[in-house]
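Peer 1: Structures are listed in the sections that come next.
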Structure P
Amino acid sequence: MLDACTAAFAVALPLEQPADVTLSAFFRSHPKIGRRDRATIADSVYAALRRRRLLERVAVTQSPRRLALATWTALLGANLRELEPWLRGDEAEWLASVKCEAAAPKTFEVECELPDWAIERLRARYDESALLALAKGLLQNAPLDLRVNPLKISREAALERLAADGLRATATPYSPEGIRLKEKLAINRHALFLQGSIEVQDEGSQLLCHLVAPKRGEMVVDFCAGAGGKTLALGALMRSTGRLYAFDISPKRLAGLKPRLARSGLSNVHPQRIEGVNDARVKRLAGKIDRVLVDAPCSGLGTLRRNPDMKWRQTPEDVAELVEKQKSILAAAARLVKPGGRLVYTTCSILEEENRGIVEDFLRSAEFTLRPAGEVLEKSGIRLQMKDYLELWPHLHGTDGFFAAVLERAA
């Protein structure tokens, strides 16, 4: 077990690829590792990525073996006696010092477990108390949220079915279609999932679709659709009427939408791969679309509960490139919106330059006005205290970190 975990650390911690991609490849190349050991290895790698600053401080080594042992001891609470059969040389003495150091007072930066450049930018908006609360929220494990497909089942019926199958679940506090499972499990094997009655989707992501608030029969564009989680939610809100275009530049991501779309039963979704913002398929829809959702590519720092490696893989230079891309995508998407139509810009970032900065820059030159997000949600019957923007935080709302702005074109 220690040897396998050491091997996983050796390939995952250099951060050459996303952690989930690296671990998937690792397990494929080590098929003899059992399901329980796989779970332990994955938990260990993700714990090390979440608390990398603390781990490096207490371990004082780059040895994958020692980093694995330090993770078990300092981060996952393993008993030193349990580890003794695997230890060699001075490792027992070293682990005792690791455990002692892990219990010592920590610097603010180690408590936050964010890179220095991110802490510096967040300090421009938050005092230390608020910043630490946000950072600690991002260190938590994310729950498994589901969205019911109202074309196939009600939330109440889905909760009853899950309870009958011995699964503990509750209604999410904000999204009217959301369900939160009490424990993580392979929900993709459950009958409700296989028949398209439920989908995996964070509650925050569900709420973004209620800001778009599409109506029956409208023309809607999901501009950066990816694998289509929001596309499916929008299609259901439209009751499978109208026309919903799912644009993305990645054929691989759109391929992920295909089986989900088949399960959903939706007939109004039209996935289309585009070459970029100047694609002819985009230009021909100029001024014709009722509602456009722009889920812009971003740093993803709001999803650190699920993707802790992202904070160590991103750089300020990466963010600067993303900001330029976000401006370009938002400008292109805005051209699709017809007079009186709605444009929703959203990211899963917690950085001002990817959020308010983009929107405020856009509003200086566009024929759009900002519609208060709280007002839009209230109209949909969602009681969530928000002002101009939707800003969701893991420590306050239990969701991933999300930002969204509702922009409306003059009629």
Structure Q
Amino acid sequence: MNKKWIVYIVSFAAFFGPFTQTIYTPLIPEVQQQFQTSEFVINLTISVFTFVLALMQIVYGPLVDQLGRRKVLLPGILIYIAASVGAAFAPSVGLLIFFRALQAVGIAAGSVVATTVIGDLFSGKQLGRSMGTFQMMVSLGPVAGPVIGGVVGELSGFHGVFWVLSATGLLMWFVNYRFLPETKTNDEQGSRVSLRDFGFILKHPIGSSVILLGFVQYFSFYHFLVFMPYLLEDFYHLSASEKGLVFLPMSLCIVVGTFLGGRLQERFNAKKFLLFSSSLNVGAILLFVLLSGLSLSILVACISLFGLCLGVSLPVQTTLLTLAFSRNRATAIGTYNFFRYLGMAAGPMIGSFFYEWGDRVEFIFAAVLFGAIVLFAGRQFIRQAQQLSA
């Protein structure tokens, strides 16, 4: 099969992680009412999914390196399908949380396998472009999830959402079973599950820099998702639907950015390009802090700039990791994804502490942390260049 089609096939599997994470968020009030439970408990159906999705990244990484790509992805999709059916039939919120966790266990294999397969098949410019396609598909997940979930939920309730996930999961399994080749080579031994492997990746100049940048980008991104609605209500008195529309330009800029990033890295030094786009991210946050209260159009421009810079950097990050860790790239990507999801969870939690201070201090903290990590990454890249030239 054509290599480009394989990119879309595995990227479709990776797309389902963030898509499943957000697909039924518009229906949370309905689910809460049906199960007669608290807001905290019903939100566990989202947070538990995210936590398990993060944890399984570092589990699947070494397994993909050892066992191969198909042997991990295909059983993972079957677990996802079974969990989606279970969630559709769940008679209690406890079982719904359990099946949501099981969904995450299964679909977490998608992103690790996808980036590993792309790294197996491509090199040079084609690797960067393929990573751009992959990141574009993945970034569509959280954008499409609430939209499709809202439409399906309105027609058939939240049970219908899980039936849709079951059916599309079955289609995803069949397509990967039929068309995805095993790209692990016979001489590729992979690595055993060992803390030493994770330590090596985290100590490596590229590994530590890219992983920390991935963490702080999503740490900051989730600041916008969680805390900006309060600002939109206080300053601009927007309704819930209007707030959702404000996020749309940023989401679209992330998608466009991932497409452009895969191509722009062909023309520039990847490390310098990553540092430049990350520095622009810091600038976008600071502009948001200073100018977001002036007008809604300026606010949208600031968050769109952040989304665009986030998007263009994602293909560069995964390309650098796959090139630096060719023999255990799945473990490296799994570690990277784990820290990205950790940033998603840590952003709202730490930001809540600073939010109480007022004056958008939570965003100032995010910008300072982001800037410090950009400086750290720059020093790491310089150190690596000096070692290579010595």
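Read-outs throughout are calculated quantities, based only on the coordinates presented, and are distinct from any laboratory measurement. A quick note: this is a predicted structure, and the numbers were derived from the prediction, not measured. Cβ atoms are built from the backbone, for glycine too; each structure is taken alone.
Peer 1: I have 18.5 for mean count of other Cβ atoms within 10 Å over residues 132-139, calculated from one of the structures P, Q. Which structure is it?
Peer 2: Working: P: 18.5; Q: 24.8.
Going through each structure in turn, the value belongs to P.
Peer 1: Between structures P, Q, where is relative contact order in percent (Cα under 8 Å, 6 or more apart) highest? Before the final figure, lay out each step's value.
Peer 2: Values: P: 13; Q: 26.
That would be structure Q.
Peer 1: Let me ask something additional. If mean count of other Cβ atoms within 10 Å over residues 164-171 computes to 18.4, which of P, Q did it come from?
Peer 2: Values: P: 12.5; Q: 18.4.
The read-out was computed on structure Q.
Peer 1: If mean count of other Cβ atoms within 10 Å over residues 68-75 is computed to be 19.6, which of P, Q is the source? Mind dumping the intermediate values first?
Peer 2: Values: P: 24.5; Q: 19.6.
Value 19.6 for mean count of other Cβ atoms within 10 Å over residues 68-75 corresponds to Q out of P, Q.
Peer 1: Comparing mean count of other Cβ atoms within 10 Å over residues 28-35 across P, Q, which structure shows the greatest value?
Peer 2: Details: P: 10.1; Q: 15.0.
Greatest value across P, Q: structure Q.
Peer 1: Say we calculate percent of Cα pairs over 36 Å apart for every structure; which of P, Q gives the highest result?
Peer 2: Values: P: 30; Q: 21.
Going through P, Q one by one, percent of Cα pairs over 36 Å apart is largest in P.
Peer 1: Which of P, Q yields -12500 for helix-only ellipticity at 222 nm (-39500 (n - 2.57) for each DSSP H run of 4 or more, over all residues; to 500), as computed?
Peer 2: Working: P: -12500; Q: -30000.
So the calculation was done on P.
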